[in-house]
Structure P
Amino acid sequence: MKVESVVLAAGLGTRMRSDLPKVLHPLGGKPMLLWSVQACHAASGVWPVILVAPNAPTVRQTAGEACRYVEQAERLGTGHAALQAASLLRGRCDLVLVTSADMPLLTAATMRRVIEAKRSSQAPFAFLTHCGPLARGFGRVLRDPAGEPQAIVEEADWRGPTAGEMEFNAGLYVFEAEWLWSHLPALPISNKGEYYLTDLVAAAAGEGRPAAAVNTEDADEIIGINTRVHLAEAERALQRRINQRWMLEGVTIVDPATTYIGDQVSLGRDSVIWPNTHLQGSTTIGERCEIGPNSILREARLGSGCHVVASVVEGAVLEDEVQIGPFARLRPGAHLMRGVHMGNFGEVKNSTLAPGVKMGHFSYVGDATIGEGANIGAGTITCNFGRDGKKNHTEIGAGAFIGSDTLLVAPVRVGQGAVTGAGSVVTRDVADHSLAVGAPARTIRKLGAHD
């Protein structure tokens, strides 16, 4: 049976009080919409049809060209919204999964459960429910004495008890395609002037083919987002889910409540993540690393045995056994090779530090190549920005010793084994195994084997 999916994403989201469309608000580091889109693709194997509001180019750009789009010019309820997809899907699939973009925590696994429930039953469709004390704005599921679903009453129309355990509709459906297309035009109009997809439960029961209800016990999965309060609630739930997965994979998270890990992040076993750490984008961390506390890693790539303490790492590569921090910053293009040590209040950008380089503290290295085993003294600065408005390159040879407060005015080369005196301003190349001092620096002698 071929399955297609429809994501309802045309709502105005007025309760978010934002100029940004609700479905584009970030959750776990990416737009809310993408969670639903990717789950539908994983569950069905096909990119979904997305119902969008007119003139919503940002929504289309976010979801990408692989998806198909239908505009919902009038907002007349979920039933009316689903009907708009008929022009694309009628006759092209056996089953239609329908979900909403403001239900981003519904997983592909749950979607597959509902798909399988429909396939294995004679019901015209299956839908997801949850039993609990919190309505969350969902409709109540009514069952007959035999336990079959008879109707769903929307919260606005509910006149029964409002406390205690109840069964709620969670807003995920899998329909027989032709049954759906033939029944949507016959939906009754509600008191609000809308057509509810939920009224199809009563339609199925009236035909003697009650819908199949599939229960989820995971209350986090059915958090719907209508306000920023809901968004924060979903963020906490998502972090619990992600953190639990990594702990089960062999990663120690000291305080999960203050650890934020994106869904594209990869972590090696026996690594330790300390509190107030943010791992974002496609960051990868090897085995036996210690990250944090108080660190931010974004689009970073770390080998094994690295230590990052109270630092920011963006778009940088750290090979094995690199130590940085506290209060260090690595910017895009920084490449620290095996065993590099970078201390407090240092910054590296668009530079390669060869194995064993030591850069103690209070230094800036930008647009530079630092040779193996070189020592960068405190307060060293590569002055890489030229009068021509371009960045210029600095090269420091293997085993060089750069004295404290040295300014390296690029383009410039300090040779292998060379030494600069404290406070030097290096404007000309320093030959291998030479000592340069002063401002501007000048070479005063060659260094012997014992210097």
Structure Q
Amino acid sequence: MIRTANLTLSISRNAGGLFESVRRLVQSLVQTGMEVRVWGMRDEFTDADIPAWQPVPVLAFQPTWPENFGFSPRFLEELIAFEPDITHTHGIWVYPSIATNHYSRKKRSPYLISPHGMLDRWAIENSRWKKAMAYFLYEGPHLHGAGCLRALCEAEAHAIRELGFKNDIAIIPNGIDLPEMGDRPVLRSSTATEGGRSEIGDGRSGIGKPPWEGVVGPGQKVLLYLGRIHPKKGLAELIKAWADVQRSEVRSQRSVVSGHESADWVLAIAGWDQRGHEAELKRLAAELGLSFSDVRTPISDLRSPISVLFLGPQFNSAKATCYRYCDGFILPSLSEGVPMVVLEAWGNSKPVLMTPQCNLPEGFTANAAISIEPNPESIAHGLRTLFQYSDSDLQSTGSRGRALVAERFVWPRIAEQTKQLYEWMLGGGPRPACLADF
């Protein structure tokens, strides 16, 4: 039985997509018969989120200053006590890199690094001088000493190789759990419900109401963004494009686009704010004349139809409900590894607008996504294309995305690839197909 230790900075929702990807990977590895441990730092969400890791044992260490560096001597102490056959670090530029490198050199045991996009050009240029110092002090030896570097996609593998690393590189993407699909719940007309609020109309239990219930009217469609509210995600460019499309094409409650009558769309932005960027986006929306609101605004205070809705963070069942009820998904990001949110949108049979920087070219090949560049003009063009889709077009495009995920991006497949890589690194298996040949 392979014993593996997984080190990461955060084991809570504060890690964003990394929380979900690391959690489901290690849980899936347990299903292959491995003994798995996870260690990370404690934060305000740790106690609420640790149960989601079961049955994997998880330890959360108390951070010291600076907290975002993740220093704790417990990392190294627990590695020495557990004596893993292989160590797997998720993310770089933080203290777990030091602990992993120190332990593996002392014990002469191999380790794998998953940078999760942190070696992409955009990521390297962000806070470049700090990363240059970290590379000199500890991250360079950590990266160069790895038995293998795991890239999420071919583009990330090329980016790693272009930085001069000679390590073997495995290309293993993130995965998702494919949700069960039934008929999408519908919203009853708000005029037929108490207090003028719409309700879920299909009568099934276990399906929550979307956070835009009562704001988005019957017949309107929702384009969802879900993720960090951060400049890297291209949301300012999206707001500008949305305003341009609203001015040129959506001038009434109903509009005719290329001869087809289409319902108005509402842009729903869900996620946790970083560096005050949400406030910047709201100021931009106001300057561009867009009507916007957030979930804290009472329904009775809304003065006009909402064009942009800020939903705040959406986790667990709330996040699933957003995917279930939206009509399309957008990620205008400047840089990604393999974004979990796009896979989740496809898993829920939703059409996607995304940039090539999302590193999922399979989606364009499968005609499951509309390609946009991270600039207002290209995003506006993509939005106009989406708004021309009939309901049948939306469904067929989303169905192609779901089929793609089922074939390539489900966790049992990802776990089996990772297990084969571990076995090869430990000298007990053949060279796995996931290894890059460049």
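What to note about this one:
- Per FRET efficiency 1/(1 + (r/R0)^6) of positions 112 and 400 (r between Cβ atoms, R0 = 35 Å, to 0.05), the highest-valued of structures P, Q: Q
- Among candidates P, Q, the computation of helix-only ellipticity at 222 nm (-39500 (n - 2.57) for each DSSP H run of 4 or more, over all residues; to 500) that gave -10500 used structure Q.
- Source structure (of P, Q) for Cα extents along the principal axes in Å, computed value 99, 43, 39: P
- Which of P, Q leads on distance in nm of label points 7 Å out along Cα→Cβ at positions 24 and 320, largest value: P
- With relative contact order in percent (Cα under 8 Å, 6 or more apart) computed over the structures P, Q, the top value is the one for Q, the highest of the group.
- Top of P, Q by mean projected area of the Cα convex hull in nm², for residues 64-143 alone, largest first: P
Every number here is computed from the coordinates shown, using simple stated rules; none is lab data. Quantities reported herein were computed from a predicted structural model and do not represent experimental measurements. Cβ atoms are built from the backbone, for glycine too; each structure is taken alone.
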